[in-house]
Structure P
Amino acid sequence: MKIALLSRNKNLYSSRRLIEAAEQRGHEVRVLDVLRCYMNIASHRPTIHFKGESLTGFDAVIPRIGASVTFYGTSVLRQFEVMGVYPLNESVAISRSRDKLRSMQLLSRKGLGMPVTGFANKPDDIKDLIKMVGGAPLVIKLLEGTQGIGVVLAETQKAAESVIEGFMGVKAEILVQEFIKEAGGSDIRCLVVGGKVVAAMRRQAAEGEFRSNLHRGGSASLIKITPEERSTAVRAAKVMGLNVAGVDLLRSNHGPVIMEVNSSPGLQGIEEATGKDIAGMIINFIENNRKEGKTATKGKG
């Protein structure tokens, strides 16, 4: 197969591992900086150009699109789909998962467990918004934040009011969520490939920190997940329409709750924690499922 890897940095661990896994299996990989791609949107011969060259002959495309370039990145991916190239994750599914509010509404509609979440534009009563999610302590999140950036733990009513007022003062879109204290600063990252949890790790926040992201100094370790946690992760990926997803769960007193569904999960932490060849599993999935023009959400925008 000839595979396009949409990545702005081919030296990142996840990109390197996907290239290695594909080449070990005899495939050709072309790394493309998504921001350097440009498109001819025509009815009969849609094309993508890169540095003056028309990109043709690709069998599959692996999107590793950063959150900061989601709009343009999914536009390029959509153009590959229009050209009949098989996407590992589809543009619609990535857009769904990147919109925190939309993704939580979709998960809620399917009855999946989540922290109680509030969303408002200009509430007449911030106190009521805080009360709605169970009061302080609570978590306030920027809708556009990634890797723990823009996530604040407000431990008191006054602190919550001040932070919410501050974010709204600069017209930032935020979610207000209940704080799952019993999780103890840890979460579970489940890696889903093709409707199966192929690996799981426990991420523990650094001392004095409540965010367990590895980018924030958290540590990773192997964990055995429950059947309910496994089912929740698989269902969450399916609701988003993602073939490959990192589903972040918290263990609450009322069962697993979903924090986030990530469409471009990093491979380093989970491969090192579990010793599994996740990159190889992803390439195997493409080999077994690739078909020209095969996109489950084709035509749905």
Structure Q
Amino acid sequence: MRAAWYFATFVSVWGACVFASPQQTDRPPVLSVTTDLVTLAITVVNRDGTFVEGLRPEHFNVFDNGERTPIEFFSSEDLPATIGLVIDSSGSMRDKREQVTAAATAFAALSHPLDELFTINFNERVWPGLPPAVEFTADRDQLRVALAGAPAQGMSAVYDAVDRALAYLEHGTRDRKALIVVSDGGDNASAHSLDQILQRARRSTAIVYAVTIFDRDDHDARPRILKRLARDTGGEAFTPRGASEVVQSFEQIARELRSGYTIGIQPPDRIDGNFRSIRVVADAGDGRTLVARTRAGYYAGR
């Protein structure tokens, strides 16, 4: 919960910009802030699914356990992120790896130039795709090599891979964090359970996106599992039917990560460690039907 609770860096920069006046330019502004904020990454779309930009704080209402709560911090900046690509390398993905590699490369081309990217590959075991000396990369060629070099064989441990990737995210230096899980959702080799992964994802600030690729006659595929993981973290699940739709899914994720909002709210004085639900309502005041998507909630404890 480190990134969820300590947001002093964002608040310090914001506060310095707001409170420093032109008459004070002869000396650097000093702002001392002690705060514990719950940060929410929010995506707003209209009824056609188009991203809605240009909204201001007054266009949002945040409900914490059903009670409206004030917005303490707001940003609509295009900020860099730490992003993990969790790629299924089991036998069921053997004829789909070229599609995934091409789509992930297209994603990197649309990403923020300061994004920190990494890959996690998995079949019945889990391993990082980048060389041992490289923790993160923004190099498209290096990312392509990391994706294309994994053989597609064996069973599937998608829960273990998500757990490993969530832990890896904590090494990133960006406040915004996301995972893109590419799999059919089937798991037959993990030491972790689905409930454990859902709990860990809820305690993380990461948004999880799922690109579920599977054959319609594959009875071992579990697309609903990845859809639930995405929904609980404020992400989205895609079920592309061909190579072009795989690329489109990745491109939409890239645009979404660069078109969202960040809101900070103050948690209640009493923190008991229980899960608190979050709901965000967006209303631009012009009659448009808007949908604000964010994580399902947070744990009120450190």
Structure R
Amino acid sequence: MSFAKIAVVGAGVMGQGISQTVASTGTEVLLVDVNEEQLKASLKSLSDEMDREIERWGMTSSEKKAINSRIKTSYILEDTADFPLIIEAIPEDLSVKKGLFSKLDKVCPPETVLVTNTSTLSITEIAAATMRPEQVIGLHFLNPVPKIPLVEIVRGLKTSDETYDKIKDFAQSLGKTPVKVFEYPGYVTTRIIVPLLNEAMHVMMEGVATAADIDNAIKLGYGFNIGPLALADKMGLDVVMDWMENLLNELSDHKYNPCPLLRKMVRAGHLGVKTGQGFFKYDKDGNRILDE
């Protein structure tokens, strides 16, 4: 099923990527955030990222213009009232997400499908904040959204077959390969990748090898396109630590306990690509600065 228009709530990195991906299929998008300045910054960031794609011959100027023309913005949540599909892309905080879904439930008509982009939190618990749990579902996009061909469709306890079928068709209309997931902490991708990232950080902390050598070992030894430490930098070290803490809280398994080195880096504000410093250093365009 295709939707004539959708609303994306949350104008951060994921919200920007989802908006671009949806708009590139010809669908109208309303990007919503409570902060008007954040919306302006998000549009600039999205424009800059598409400019870099144009420089890499990954997109044309006309495609960028078409995408921009389909993305409108608002800082008023009530503006989502007549949208048949709403995708939430705010930070991984269960209480905040539940609060948002409770508001959306009151604003939107009963037939509206509500989607969360959470990577670790319970769809069932988020859905419980609404009067329509059968129409709440998870759609876990991976960053960068326009380039990663996978999306996890996560069913909560009460998600209906009709809602799942609609969202599966929607995911395929975006050119994504959907993976059906029955709710469990971390789903598939996050649950599997987090221990790998954590162990790579422990190997570095223990002085076994440098960050560059750890990443090269995994890339060349196992055919990865990117090493675990560079991947963590790209995801955002604060985001990765949040995932670990959520999984640790849900599963009480020590393998999800964030590496002390990760905790120290997050406290120091070294969050990866977005701050220019993580396990590696990056320029303002997010390109890695190679060691001398």
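Here, each number is a calculation from the coordinates, and none is a lab measurement. Just so we're clear, the structure is a prediction, and the values are computed from it rather than from any experiment. Cβ atoms are built from the backbone, for glycine too; each structure is taken alone.
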Computing relative contact order in percent (Cα under 8 Å, 6 or more apart) for each of P, Q, R, which one ends up highest? Q
Given 17.6 as the derived value for mean projected area of the Cα convex hull in nm², which of the supplied structures P, Q, R does it correspond to? Q
Comparing P, Q, R, where is FRET efficiency 1/(1 + (r/R0)^6) of positions 46 and 134 (r between Cβ atoms, R0 = 35 Å, to 0.05) highest? R
Among P, Q, R, which structure scores highest (criterion: distance in nm of label points 7 Å out along Cα→Cβ at positions 174 and 238): P
